[in-house]
Structure 1
Amino acid sequence: MELNQHREAFLQAGVAVAAMTFEDVDVLAEFTSDRDIEFPLLSDPSGAYMHGLGIRNEEFGPDHPTFGIVHPGVLWIDASRTIGYKAAMPPGGGRAEIGELLEAVAR
């Protein structure tokens, strides 16, 4: 996982790293163990937090099997709880660039 590879750079910048997904806590615990992930993986099975961040993929309506899915992305929330950086990628758009996030954190 790319965030795990850059964890030290984030720590040096004073940033705590976490990831959030729809997956169950048990699935995340196994994933963390299997891949030696060194930061928290948060479970949001209802998607309430992710949708509150405004990263829901609006392309799929309520009748579509993937309704509610979010864009893959990253964000940085500063100490005052302000979103300092947010990048949500469109379907097939790949992943957000970690380098861009590190640059935003350094500002």
Structure 2
Amino acid sequence: MAFVAVLISFLISLVVSAIIIYFVTRVFGEHEGFGTALLAAFIGAIIFAFASYFIGTGWIAALIGGIAWLITLSSLYNIGWLRAFVIALIIWVFATIVSLVLPTVAGPL
């Protein structure tokens, strides 16, 4: 039963991340669809999982994972490094806000 709960939590966070990526890239004039945003969110989750597994948690893992995700964003959206960095930064800010607000929406359980 715990596996199902983890899987559902992962899928919800994947979809929420994809929605954020989709809207932020739309604001920046990108025309790729929601599937590209979902793929970017999934690849980002895989990259950070590998970085955490092989390097551990901390700044070095976050830096290496972040650089790998910038490469992914610039490849999927065919954009430059600076634009990918700005988009990633805005995505990170919105994701942080959502992660602080979303768990409190249901109220105390």
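When relative contact order in percent (Cα under 8 Å, 6 or more apart) is computed across structures 1, 2, the figure 25 traces back to 2. Taking Rg/Rh (Cα atoms, Kirkwood Rh) as the measure, the highest value among 1, 2 is held by 2.
Can you spot which of 1, 2 the value -8000 was calculated from, given it is helix-only ellipticity at 222 nm (-39500 (n - 2.57) for each DSSP H run of 4 or more, over all residues; to 500)? Derived from the structure labelled 1.
Only the coordinates and a few stated rules stand behind these numbers; no lab work does. These numbers come from a predicted model, not from an experiment.
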